[in-house]
Structure formats: C-alpha cells, structure tokens
Structure 1
Amino acid sequence: MRIFKGIAASEGLAKGKALVHHHASMTAEKQHILADGVSGELEKFRKALQTAKHTLQEHNASDISKESRDILETHLLMLEDPEYTQQIEAYITTNLVCAQWAIDSVTTSMVTLLEQTDDELLRERAVDFKDVSLYLIDAIKGKGQRRMEHLGEDVILVADILMPSELFAMDKTHILGICLDGGGRASHVAILVRAFNIPTVLAAGGASKTVNDGDEIIVDGTYGEAFIRPDHTVSQMLDERYARWQQHEVELHQMAVLSSTTTDGHEVLLKTNIQTSSEVEAAKACGASGIGLFRSEFLFMESLENPSEERQFEVYKQVIEAMAPKPVTIRTIDIGGDKVVSGLGIDEKNPILGWRAVRFCLSRKDIFTVQLRALLRASVYGKLQIMFPMISGVEELNAVLHLLEHVKGECRNEHIPFDPDIKVGTMIEVPSAALCADILAKKVDFFSIGTNDLIQYTIAVDRGNEKIAYLYQPFHPGVLRSIKMIVQMAHENNIPVSLCGEMASDPFCSVLLAGMGLDELSMGSQSLLQVRKILRSVSYKEAKALAEHVLDMDSYLTITTYIREWMHDRFDHFTTI
C-alpha cells in the first residue's frame, strides 16, 4: 500500500480501478528538413491550426460552465495570436526543422518567460500555452492521442499531468475521481474538476509512476489523499469514511427545501454568488433565498467588445425572471485590480489601489450609463437590487446615486418602464467605508460586506502574494471588529446587511457571522447546503455568545484555534468526513 498526500482540489471520495495516463506519446518529434521541405511543414502547421480550432469550437458549443467556456475561449485566442503563429512559422523556415519541433521550441521559450515573471496571471498563462501546443502536436500526428474519449467502465484517472483540453475530451461519465502528480488549486484543471464535480487530488508527487492500470485506488478530494492498493485495515477505514461522506451528502441535499433557521427560531438568509445566467439553476436547486451577488463584470470579461445595452438587458432579464419572486442583487461593473478587461486601458503599476470599480465607472460614464439603463429595463421582470462596489465615502456614493437618478429620468422621458421602488445598496469593502458606515447607511437600502477586499485593505496584505499569504487572516481582530461595527451601524439605521466574501462560504465562519448579526450570507451554491446544515444545528443564543467571546480576544491565532475547537466539538463531520 502507498499513500500520497497532495492538494484537495475537488471535494468527495471515489473508489475504483486505476487508469494510468502519461504524456510520453505527446512528445514532439524533432527532425531536420531540407529547404524544399519548408512549404510542406508550414502547410502541416496551418492545417493543425484549423484542426485545433475546430476541436475547441466543438467543445465550446457543448453545454458547459462559464469557467469552462472561459478557458476554451482563451485557448482559441492563443491559436489566433499572430505573434505566436508567426514565431512558429519563422522557426520552421529559419532553423529548417519540422513543424512539431518548431511548435515545441517556441512554446517552451514562451512558457519559460511566463513562468519567470512576477505576475501571477501571466504565470498561469504558461499552462494555456502548453495545452495549446499539445492540441497542435496532436493534430499533426493525427493518431488520436487522447485515449479516454470512450471508456467502457468506471475508473480513477491517475496521470502525471492533465491539460484542460484532455479533460474536455474525456468520457467524464466514467471518471469517478482523478489523482495527478502535479497541479495547483488555482489551475485551470482544478477549476474544471470542481465544475464537473469530480473528486480530485493534485500535486500527489509520483503517484502515476507507482500505480498500474487496474490497481485499486481511493481518492479523497476532501482531505487531499490518494490510497494506492490499500490494505484491509485502511480499506475498511476508508469504506467507513466513504459511507459517512455519502450519508453526509444525502443529509445536505435534504437541506435544500429547509429554511436557514437556528434551533431557537432566528433566520439568516442564505443566497448565492453567480457570474453567469447558467448558474441560476444550481442556485435554485440548493434552495437559495436569492442571488446575493451577480458579478456583472464577467459580461465584459467574456468578450473582446463591451456588451451592448441590449445584450446586458437580456442577460439581466434572464437571471431576474428565473429567480422571481426571489431577489437578485446585481453588482455594477467591478473591473480593475485583478480583473482585467482588454481594450479599456486599465494598465497600472498598482492596480489594487488604482482605477477600478466605481472609480472607473464614474470616469467612464459612457459605459456605466449603458449598464444602468439595462439594469433599470430589466427591473420590471422580477425583484432586482442594484449594488455599487468599492465605495470609499459619501462623495462617491452621492455621485453614483445622482447618475442613477439621471438615467431614471431618461427612461421616464423615453417611456421606458422600470421598477420605481428598486432597492439600491453599496458594498462595504474598504476601511474608509467601514468607518463611515453610519453616514452611508442613511443613503442606501442595504449593505453588503465584501470581505475579500476588506481583509486585504484592513491588514494591508496583497491576497495574491504568496510570500505574505499567511497574513491574510479572516479572524484578525481588526477584521472582525470592522464587520461588527458595520452590522451595528446598518441596524441602527434600519437597513439589512449581507456578507458576500469567501468568509460566507467557510463553514468555520458561519456560526460566528450569524452571531455577529449578519442578516444574510451569500456564497457559491456548492457551499450553501453545508452552511445551512450548520446554522440549523445551533441556537442564535449560542452564536451570539461565541461572537461576544471571540471579539474580546486579541490574536487571530487564538481566535482561529478557539473557533476550530468550538466547531469540532459540535459538528462530527469536520473530523470524520
């Protein structure tokens, strides 16, 4: 028996026979050619380009998630990148080598440069270029390299590496789980396996070199462990863990029709965060009380051109109608920082503190007013709430509210119907807004606390910087006191307050946040049932006592330890699942 410890990339347990997949067959052939062979190799490369594009377009036409489509569109753009294709053609012509060699060499050079940069987003693009090169080499070889398009039985896939393109091409109905030698939780493969709901362990070392086809293997995507040829004792232990996990999943699905009410009758509304209209069905399936955050900027990020008013209206209308009569909160464009949209001229040395979100919107009213018109038009089809991001003070809030009233006036003049009672709120995600929450609360209908940025700005830690990632602490006393203060100021002004950052989806935070007085928590739909189960298992009195006790502590280390022990004492599945 061998045990490999890696990264838990996609929750769940899977048990079955191993299917081992190596990339040796995808190695590029390296042959020199004569000068009169150049035209033939260029033709091979150009045909491979068309074949690869066709393959990607076929995948893109299928019913896939927004995350999956984003990855495919990125790869298509790379195949159409003239700099990339021209370098490959020049390499063939100049060095008199075959097309496969040129593709491999040019790609390797680009990948090396990207992996050496300090920009995390650029480093991630290295994986995309590797994948695109495999598509091209596969198209040239024409030997049907991907051996998993049609599987006759259920398997656990074990591989050295796995490219997103390969995952798209696989017969995923028969893939119970995945174990990879490499990879990271933020990689495209990790994003896809979560979208496909396949239990997965990444960075498991040399697992693919140890496993043989047909070996029994158990993948635990919750703990990040892979057990190869488990002995009887371990197998029995894992069978028990698997049975508990299955029972836990059954219990969670039963939560979909229940309210998020504590044992003593206090309800905390649970809503979902979405990026596309395709995610609405998942929100409805888990019994969400509405959409707490629709990230509208992804409409702008998915296209090379700004979406028209009509395009935005249709998307907003679709989501609002699908969720009616439950509310949908749409956040206006929050671009800049780590969310870059091509063609808008956002290129700054310090984008996190730069021209982003509402600052961008107020300086590009031509773009912002189009969105506001689309939102107002869509508001008659259900219950829409508009939310402004990154408000730092009353001046910015007054400016966006004034612009919204101006657009309402235009709609009235043009006899365009909209909901006259539409609710408007603001995100609280920078310290200045938190400190002025009592002032802002008098001007809006609701607050939503964006803890991802609030933590970052409160502690002054770049959440994308690996060197100081340990400082990004949700349980920092400064963060918790800010949240408590925001909630208090909102309630003193009789407006509800939601929390829509990653803290909302963390089961260890749920009871604490409820005890701090949050009216709503908004999270990914995959987390909602777990949080609901927890909240239904405690009393509001217990939650408030926990919050009061924790708020008196002086260190995030002490708070973290205390909360984890508190949760483990009350919820067996934190230690047994």
Structure 2
Amino acid sequence: MITGAKIIRRPATTAESFLTDLHPVLQRIYRARQVASRQELDKSLERLVPPARLKGIDEASILLADALRRQRRILIVADFDADGATSCALAVRALRAMGAADVHYLVPNRFEFGYGLTPEIVALAAEQKPDLIITVDNGISSIEGVQAARSRGIEVLVTDHHLPGASLPAATVIVNPNQPGDSFPSKNLAGVGVIFYVMLALRARLRAGGWFSERNIAEPNLARLLDLVALGTVADVVPLDANNRILVAQGLKRINQGQAGAGIEALLRIAGRQPQRVTAMDLGYIVGPRLNAAGRLTDMSLGIECLLTDDPATAHAMAEKLDALNRERRSIEATMQQQAVAEVESLRLDMTALPRGLCLFHESWHQGVIGIVASRIKERVHRPVIAFAPVSDTEMKGSARSVPGLHIRDALDAIAARHPQLLSKFGGHAMAAGLTLQRQHFDAFREAFDTEVSLHLSDDDLQGKVVSDGELTPEDLSLPVAELLREAGPWGQGFPEPLFDSCFEVVSQRVVGEKHLKLGLRLPGVTKTLDAIAFNSVRDGKPLAWARIHAAFKLDVNEYQGYRSLQLIVEHLEQA
C-alpha cells in the first residue's frame, strides 16, 4: 500500500489512427504511455536495434574472437546483484557454447571488496592468470582497477550500462550505450542486455570467419539465453523502452513455453509460480529478490551457479538455499525498517518538516539490505532517501533511492563537485545510486544532500502520487480484459502496468495472512460483487472502518484449482 498519497489520472489524449483497431482500454493505455507507432508494439526479435549501432561492439567482437582463436584464459568479473548474476551466467554460457577453451568468473563479495573492478579485485583475479578480463554490469567507473589490470598485461573489455564519470577507464574496449559518442537509441539496456548484444556480435564475427564450420561446433542459438536477459532487465528496474520490451517479452515467451534454464525454473517453482503463467512482475518481485539475496547476505556465486547449472536437482537445491537466504533477508529488513520508521517519526516531532533529502543511519544496519530500506522509506515519505550502514569505525556505505524529478546520480555528482572532501566514491542511475563516505562527514553530507534536493524538488514534487489510467466501465471490469492486459505487456519501469481507479461500496472484508485484506467490492448501482485483495493494508490487526472507498487497482487473473477468475489488486485506498 502507498501511504499518504493522492490518486491522480494520466491526461487523456486523442486516438491515434494506428491504435483504433485495438480494444478501447488498450488504446487508452498505449496512448497514455506515449506509444508513437505500431512498430513499438511489435515484440519480435527482428525489431531489435542492430548490435552494430553500439559503439565499440566491432572492436569487442574482434578482441573476443582473437581470444577464442588463441585459446586465451578469459575471466568474467561480475556485479553482485541480479543484473550482474544474469550477465555473468549469460557470458559464461555463450562463450563456452561458442567454443571458448578457458572461461571462468569472479564476483566480488560486497562486504570485502565493494563494487566494481577495483585494484584489490584485480589482484585477486591475477591469481587465476587471465589474459582477458570482461566486466559485466560494472567497470565504467573502474579507472584505477582497469589501470591495475593493464599494468599487469591483462586486457580489459568493459561491458556496462551505468552512467560514466568525467573520464573513462583505459580499457582495451568499452561497450556501454551511455558512453560519450554512442548513438545507440536504447540507452536503457541493463548490463545483461549489453553483454547479450556483445555475444550476438561475437557470434556473427565467428560465423563470418568460418569458426563454427572449421571446428565442427554447432552454432549456438543465443535466443535460448533470453530468459536470463528478461530476468536481469526486469530485476534491475531499467526503463522498459521498446527495445527492452522486446528482450523481456521474448525471454518471458521462452519461460512460458517451458524453455527456461534449470535455475530460473527452480526459483519460480520454489516460490510456487508456474512457468507457463509467469509475467514480468513475477520476475521482478518473485525471482529477482531470491537471486539478489545471495549477493545481499553472503556471496553471489551461489546465484550464478544456480543460473549456470543444467541439472534440475542441483538447481532445486540451490534455489532452496536462495529462498532461505531471502527469508533471512526479509527478517533483517523488517527490523531495519522499524528502526528507520522510528527515526523518521522522531524527525517529524523534532522539526517542522522532514528534510527534502532524507539520510538515515543506524549502527546495526546491514550493508546488503540498506537499498531495500531506502526504497521502503521513500515510498512512505515520498522524497529521496539514502540509508547508510557502517563499514568500519571510520567508513560508511549508503544506498540511495530517488523520486521523479531528481536524478540521484547527478545530485551526488553535484555534491561531489561542490564538496570534494565529502564523498569517497559514488555511482548509479537516475533513480538509484550507491556511495561511500567517511563517518566524520555524515552530518555535513546530510546537510549538503538536503540542500541539493531542495534545488530540484518543490513541495508538490514531495506529494505522493498514485497515477491512474482512469475508470473502467462495469463491462470492462472483466476476466477477458484482465487477460488482454496481461498479454499486452511486458509492463515495468517506464512502461507501467495499467492501474485504474473507482469508488466502491465495501460489501465484505476479512484479514488474511495477518496484514492483507480480502475484500468484496461493488460499484455503486451495480449488483455484481468483485473479489479484491489489498496487500499490506492492515494496521494493528483492524479491518477498514469505511463503507465506501476510493481505490486504485490492477486487474489480475486469479487461478485456483483450475478455475480462473477476475481479482482486483488494490494498490491504494482511501475513504470515498
């Protein structure tokens, strides 16, 4: 549930001629998401932006093809989140399938080494004597680490999607749609999308050079790896532009057809999900957190191995371990969130208003979970939040989450420019970032962050908003429309799942699972009762005291014992 927010509606626009043959609800949805042509709705692989448009990809394919021909030792250095894990698994699987003789991976433990290709990671990597390091989902800010590798005679291919700093690392080759001078139209590729493109280019070069026929190697069908691309893209919450929607839709198609890798299928089944009915939301909220749990609490190697194995029994055993880690993560998160809420409430009492940019810290907080806590508190107070955890007696790490109107990585960059002594390092996206600073600078940074946020966000920007696609007629509140919307996706960041709002009479209600509310709702003047559920809406064990509510909701297909029915998922409710 979204607390303290108000429902607003997306502005209606006139119908576009290329949409008029679609269901009226779909017309409205696509117009509100600025779909400019029918081609944007085409989810076939033929519509992907060609790999050749990525800057550096030709050089990357030449470098990799040479490494394969010369049987060079290749080491993948991955990030420790779901995007990094899927990127790593995809690179290892693709390179091995294309005949690479010696491919291994290394993923930093976030608690020992931190993020990226640092000099310390290079020293650890050097023990494996690699000829070539490929970074996946990291590296664009690893100036010192890349230099350390090159000074050891190790070539470096950086594949990343994060925003670069003022200078680039001196890598052998860089492939990143966000690097200067890159005209690739889809700047929103996740790390796994970037390495997928690199593998496509490598396969094309090897094919043209006769590599597969010379060695009697079956040319790999890289589309089989799109389940990994879909998972990493959705889990990293990158905007689902037209190109990313193709990647995710094609990956979901393979999962739905029972063609997912053993690891993804095991993670789905351990969570009680049937692969044939999986949506993008399931990847983001069900699979992603279980995979991320390894990197948050221990070592992402467990997650990567789960994605690499082809043995169902092995995958199931690993999925069970990841599920247990996720339960532990949730327990830690619950405690941290209670502490964060208490601090927020104390700030409300001590000050006339909360800071516009909110920094929170607790001595007991876990480095691997602060990002989730920052996100939860951001939803509660509707402003940028950075949650910090201790690293040592002198150092702390922060995880930032932003709101529309503030590019969080740019905000940190501006603070670093004005106060060079405050930030040890930082990096990230528009809506999420990570940073490190000395404990002695925390109070000064907190003040600087609030000042920077205040330059960009007004009081109206800090008002929580639930953006609705408007009302539905009683006829459109139906199972066929719910099915239609499910098929019309994938939905996600930047291409939000349709959300509607209406006023309802509360016919019945009961508490389920201690914190969720099962509702029977009815439109005024309509006899039909609609099943609905409002997750995490119960406060102090009490049901609603209202007879009429204004609710923002999604249409969902509820399946039980082979019976399918419409269910409303209530995202927000208030007294009508």
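Since every read-out is calculated from the coordinates, none of them should be taken as a lab result. Since this is a predicted model, take the numbers as computed values, not measurements. Cβ atoms are built from the backbone, for glycine too; each structure is taken alone.
The value 2.1 for distance in nm of label points 7 Å out along Cα→Cβ at positions 478 and 518 was derived from one model only; which of 1, 2 is it? Answer by label: 1. State the single structure among 1, 2 that was used to calculate helix-only ellipticity at 222 nm (-39500 (n - 2.57) for each DSSP H run of 4 or more, over all residues; to 500), giving -12000. Derived from the structure labelled 2. When mean count of other Cβ atoms within 10 Å over residues 222-229 is calculated for each of structures 1, 2, structure 2 gives the greatest result.
log10 I(q)/I(0) by the Debye sum over Cα atoms at q = 0.06, 0.13 Å⁻¹ was computed and gave -0.35, -1.45; which structure, 1, 2, did it come from? Answer for the origin of the read-out: 1.
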